[in-house]
Structure 1
Amino acid sequence: MNIFIIPSWYPSVDFPVSGSFLVKQLQQLSSRYTDINIGVSNWGQNRSDLALQAKDHLHNLKKLFAATIHPQKETLRQNHAVYYHPTFTWTQHIAQGNLEGVVKANLSNLKAFEADFGPVDLIHAQTARPAGIIAKRLSDETGIPFCITEHTGPFPDKYSVGKDGKLKPALKLAYDSSAQNIAESHFQKQRMQAQGISRVTVIPNFVEEDFFKCSLKSDSRAFRFFSLGYIHPKKGFDTLLAAFKLVVSEYESASLTIGGTGEYLETYRQLTADAGILDKVSWLGEINREEALHQYQNCDAFVLASQYEALGNVFLEAIACGKPIIATKCGAPEETVNETNGVAVEKNNPEALSKAMLYLINNIGKYDSRQIRQDFMSRFSSQAVMPQLYSLYKNISSLHPRQR
């Protein structure tokens with residue numbers, strides 16, 4: 001069975017974390033199921049040297065002359081390869097950002113994959129904008145069925161709808177034409193169905209249980225919270241800092257470590273200083289997977305006060321490491337949090353969040369890391385999720401055979 005993957009985001013030198021969860025999941029999938037051949041399409045998503053900027057003609061000329069536009073292939077495993085066809089993109093206001101060029105690049109990658117492995121059975125688009133739109137175009141030309149996993153949060157975002165709040169026609173057509181639409185959570189499924197999207201099933205992301213795993217804290221310092229995410233109000237870091245200030249007023253030795261970067265990083269650093277908790281909060285900036293694992297394993301609890309989560313991979317990573325979590329009721333986290341693994345509170349409520357943090361400090365003994373880990377294993381591990389994805393691929397390939 002040959003599966004062609006179209007990611008809307010893919011790691012690059014400029015954005016090494018973007019889409020990295022998909023890279024790891026595909027590596028796990030190709031390792032577990034050797035009867036599946038996986039081809040990943042890369043046209044330069046997230047590469048600044050291929051993004052032409054409006055009114056920046058001098059830099060655009062430099063990019064045009066400096067770029068190396070040659071198709072390439074990276075073999076990751078005998079049954080897993082990445083096909084790269086660099087393509088310039090620009091503002092969506094002109095020729096849809098070079099959509100035609102991007103479609104041609106993906107078709108070139110698909111043909112290269114078929115030259116290596118034979119006819120493609122299924123195209124799997126990761127997020128409808130733009131991957132689902134591209135998959136629809138390739139399907140029209142080749143007769144290959146496709147499915148879409150929607151990762152966007154919040155869904156729909158402002159780029160996906162018109163002034164009437166309804167999905168833009170190209171996106172709606174992609175969803176309507178797909179053999180199966182996949183949501184990461186039941187909350188995401190409801191949001192998709194509210195936009196008139198049909199044939200929606202739920203398959204969550206999975207986390208590598210062999211990488212994210214339990215370990216004893218390396219020290220015996222006072223209670224330590226860890227948070228990780230894009231540093232932005234939508235991840236609720238302003239709420240978290242306000243809540244933590246209240247926590248420190250009652251439990252002075254508590255500490256908070258925050259990983260991640262973003263446009264609000266310096267703003268929140270200053271907010272930390274203004275709140276008088278600068279010595280209690282550590283800002284790590286962008287961190288890699290290994291450092292994230294270290295922080296999960298050496299904290300007492302994980303906390304994130306998001307405005308919206310379609311799933312929330314960081315919560316899955318935390319419970320994989322056996323750590324209790326505190327989340328806000330912002331969509332999917334209510335499905336993840338239970339009595340075994342943590343607490344969910346109302347969003348935008350520093351008082352409620354601080355009470356939950358203090359509750360964990362005073363009741364940490366009630367949370368068994370082995371039970372938290374087992375809860376994770378039963379729902380979000382590769383062992384639990386990959387068979388669902390494999391079965392989906394088999395069913396679509398059987399029910400929707402290639403038409404030409």
Structure 2
Amino acid sequence: MMPLSGFHPAVVRWFGARFTAPTEPQRHAWPVIQAGRDALIAAPTGSGKTFAAFLAAIDSLVRQGLNGPLQDETQVVYVSPLKALSNDVQKNLSEPLAEIRRTLEQLRLPDVAIRTLVRTGDTPGAERQAMVKRPPHILVTTPESLYLLLTAERSRAMLRTARTVIVDEIHAVARDKRGSHLALSLERLDHLAGRRLQRIGLSATQKPIEEIARFLIGNAPRPTTVRESFRTPHAPCEIIDAGHARRLDLALEIPSSPLEAVMAAEVWEELYDRLAQLIGEHRTTLVFVNTRRLAERLTLHLSERIGAEHITSHHGSLSKEKRLDAEQRLKEGKLKALVATASLELGIDIGAVDLVCQIGSTRSIATLLQRVGRSGHHLEAIPKGRVFPLSRDELIECAALLRATRG
């Protein structure tokens with residue numbers, strides 16, 4: 001338990017009761033984070049990256065609360081690219097925080113109530129006002145909402161006390177306009193706080209990793225990669241690279257009828273039948289499509305084959321309540337299949353998924369790996385995916401994607 005030697009005994013006791021041992025990313029990340037350095041954690045799905053980033057901050061808040069009253073001020077800002085992922089992280093933090101409070105009680109130590117709140121476009125106005133009046137210790141938000149918080153005077157005051165910023169699924173925003181926007185917000189957050197905040201980046205898929213690290217730290221000196229050990233303990237940003245190699249059960253699904261430039265109606269029928277067969281052979285199946293329109297179309301045709309109560313869709317045009325209901329039903333095993341766009345591509349907790357089906361080309365190796373990685377969502381499992389090309393051109397592209405994943 002050497003990696004936990006720097007944590008408070010109550011946190012160590014809670015961790016030991018809940019987990020057998022720290023994962024590789026956690027063992028390497030905690031000394032770096034506790035030393036106050038920037039860190040980028042690249043590790044497979046289900047490897048404990050979130051707790052690798054959060055536990056040091058939680059430990060610090062526990063110690064502050066034991067030394068005196070814990071002030072109502074925001075110290076940790078967690079940024080995720082998806083609203084659903086933000087809600088999921090808050091939910092997954094609330095249980096450990098409650099368990100740590102119970103551990104403190106068992107040790108006859110003073111109570112420390114660490115509060116976590118979500119601020120996204122879905123947050124009701126009353127909750128936003130209450131948050132400004134009594135800031136949470138951990139703020140969970142999206143890049144767009146962080147920008148708005150940095151703009152309004154009352155919410156700016158809430159952010160002035162921030163010490164750490166955690167950027168989850170950083171690869172999803174690093175190379176587009178959202179990434180540029182977020183990079184500017186991170187610099188504004190530093191300026192507002194009057195000091196450079198500690199930055200922690202998390203992702204399951206990112207190459208070249210050094211470029212993502214440069215995006216995370218902005219104008220700070222060059223990052224240093226850490227694999228087996230910390231060869232440069234004084235580097236301004238450490239890259240904890242737990243590796244991307246993972247065995248996959250990945251294959252193409254090719255219809256008996258020839259694929260053309262545009263898929264014929266009878267080939268679509270064959271695709272629906274094959275999907276229904278695969279869904280029937282597995283406990284839970286996640287079907288990824290590239291458009292919201294196709295998500296609804298596929299859900300309709302599959303509901304006729306397996307029953308409307310066993311399948312639903314998930315995409316950004318649906319209300320927050322419908323998205324959360326779909327996620328919860330899949331997690332509880334009430335759905336056999338869920339048809340989704342990129343809205344479920346990232347690390348939202350949807351429970352155990354046995355099979356991922358990708359309809360059409362993902363156009364990206366990283367996206368394919370990310371989506372297939374939603375199955376077998378724990379360290380020992382082998383992710384299982386089936387890719388359905390929709391045209392002759394896509395057949396060549398999908399074959400190249402599969403070959404690249406094995407390279």
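Only the coordinates and a few stated rules stand behind these numbers; no lab work does. A quick note: this is a predicted structure, and the numbers were derived from the prediction, not measured. Cβ atoms are built from the backbone, for glycine too; each structure is taken alone.
The maximum of mean count of other Cβ atoms within 10 Å over residues 175-182 over structures 1, 2, that is, the highest value, falls on 1.
Among candidates 1, 2, the computation of distance in nm of label points 7 Å out along Cα→Cβ at positions 159 and 335 that gave 2.4 used structure 1.
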